[in-house]
Structure P
Amino acid sequence: MMDLSGKIALVTGAGRGIGRGCALELARAGADVLLNDRPGSPDLESTAGEIRDLGRQCTPIEADVFSRDGCERLVAAALEAVGRIDILVSNPAYSERADFLDYDPEVFDKTLQGTLGGGFHMGQLVARHMAERGSGGKIVFISSVHGEMPLARAVAYNAAKAGLNHLARTMAVELMPHWINVNVIAPGWIDTPGEHEQYPAEIMSEGGKELPWGRLGQADEIGQAAAFLCSDSADYITGVVLPVDGGFRFRDCQAEVLVQHDSPE
């Protein structure tokens, strides 16, 4: 287990799903957690309770990280509550699927604003705090394999996640003098409440069997990767996009798949 004892972590979008998985794993590694979710979130308090049950301090903060104003309010509230932020796990995202030719321009703008814009605002505000403190820090963005794979019917999400990856790399370059590590986790298909809202249970089950690892990923597996990147063991790692996808990117590269498509000699 990674040791994050004495660290204070801010995790956005942490009421459920991957954000919750990251917050819980950071807490298991010893961090106290500033837990953010959208205003009116039905999940925030229950996740905060789980973190406290692990023996860690937890401060839940409602804020809309899709806007600059919301991000400023969140960071101000976090610093007022505990005085410092050592770790940021930024997990804002919004997605609606549709064919490119029919894609709603307003949804496209909302997706980029929420996913890429939210990452920029949170990253900048927290990095400024870390740079002023002069004690370094760890920033991890939750991206997706969509950032590298042009999967159909997800043009806005794909573009936003690709932009998030490059935002993080650029931040990593500029923040090196401040000893602030900036990295990205790119999950594959993860079993989350949001995915269950999008797909029937049987599609989730059968889809997982078709992946190279034979199952969907779990939110705590993304959290374990985040705990590593936020630990001292990752001090020499920055500007990296780490896929945590059970081989999702390579599912069509396996020999048995290729043999099925081979033409008869």
Structure Q
Amino acid sequence: MRTNTGRPRKGRFPLLEFSGVDVWQGTKRVLNSISVTISEGEHVAILGPNGAGKSSFVRTILRELYPDPDVPGFKFRILNKDVWDVFSLRASIGIVSNDLQYTYTRDVTGRDVVLSGFFSSIGLFNHEVTPAMERKADAILRFLEIEHLADRPMTALSSGESRRLLIGRALVHDPKTLILDEPTNSLDLHALHTFRQVIRKVARSGTAVILVTHNVHDIIPEISRVILMDEGRFIQDGRKEELLTGTILGQLFQVPVRVHEEEGWYYLTGY
């Protein structure tokens, strides 16, 4: 497949500029010469099978994994910076991942989950919560339509309810971009429907969405650009309607598929 590394969209600043990014975990190369530019304000889906390296890509952005800087032509810039403070980065880019949800296995209330985003903590502990923070948290709960979860403990919530609270946690700093790593794992049909509506609302509010997924049906209509990933590489990058075809997705997932499009949503059948 042809690779298109992308360029900043006209009138927008680059959010991510990566070139020749290799990442190793022990003796395994989990990212293989990743080159991509994603502009601020873009809604993008990164689509690939399990084991393609998608979560490694997210962890590299978060500085949980580190690229090899000795690769020729190496570039690793986020928000036009080669070096940045991780806490400042997390205020500009919100992250929701399954790993984060797994850490919330204690009786933290929904409101405290959202408030903990101000401190990048799991729960509040001894952090001082200001009235302004409380007002912001309550505004986010209203925006996401989850006020009824404010006083309920995370341990009593469904996966879908917990996921929506984690989105609230990621939004407390008004990040320019929200990255969602496999956000619909373990959601039933009702939770999936509700979650999709929440993500569409976030995307329409002005926050860019980068959706990292192996499910084509996760890609909301607001997303126009898709990057296909396999074996640690970005293998194709382009417009959604050009890449979400039976031929291309059949090659990516190594199964025969047919693609059905309906009002901006894409579904696979025939496998």
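To test your reading of the models, identify which of P, Q gives 0.80 for FRET efficiency 1/(1 + (r/R0)^6) of positions 27 and 203 (r between Cβ atoms, R0 = 41 Å, to 0.05) when calculated.
P
Can you spot which of P, Q the value 2.6 was calculated from, given it is distance in nm of label points 7 Å out along Cα→Cβ at positions 59 and 83?
Q
On FRET efficiency 1/(1 + (r/R0)^6) of positions 123 and 235 (r between Cβ atoms, R0 = 25 Å, to 0.05), which of the structures labelled P, Q is highest?
Going through P, Q one by one, FRET efficiency 1/(1 + (r/R0)^6) of positions 123 and 235 (r between Cβ atoms, R0 = 25 Å, to 0.05) is largest in P.
For the read-out helix-only ellipticity at 222 nm (-39500 (n - 2.57) for each DSSP H run of 4 or more, over all residues; to 500), a value of -13000 was computed from one structure; give its label from P, Q.
P
Given structures P, Q, which gives the highest value for distance in nm of label points 7 Å out along Cα→Cβ at positions 227 and 243?
Top value of distance in nm of label points 7 Å out along Cα→Cβ at positions 227 and 243, among P, Q, belongs to structure P.
Where does the value 1.8 come from, among P, Q, when distance in nm of label points 7 Å out along Cα→Cβ at positions 147 and 195 is the thing being computed?
Values: P: 1.8; Q: 2.5.
Computing distance in nm of label points 7 Å out along Cα→Cβ at positions 147 and 195 on every structure in P, Q gives 1.8 only for P.
Kindly point out which one of P, Q the value 25 was derived from, the read-out being relative contact order in percent (Cα under 8 Å, 6 or more apart).
Q
Consider the structures P, Q: one of them gives 0.30 for FRET efficiency 1/(1 + (r/R0)^6) of positions 67 and 99 (r between Cβ atoms, R0 = 25 Å, to 0.05) as calculated from the coordinates. Say which.
Answer by label: P.
Work out which structure the value 28.8 belongs to, where mean count of other Cβ atoms within 10 Å over residues 19-26 was derived from one of P, Q.
Of the structures listed, the value fits P.
Can you rank P, Q by mean projected area of the Cα convex hull in nm² and just name the one with the largest value?
Between P, Q, the highest calculated value is found for P.
Computed from the coordinates by the stated procedures, all read-outs in this text should not be read as laboratory data. In this text, all values refer to a predicted model and were calculated from it rather than measured experimentally. Cβ atoms are built from the backbone, for glycine too; each structure is taken alone.
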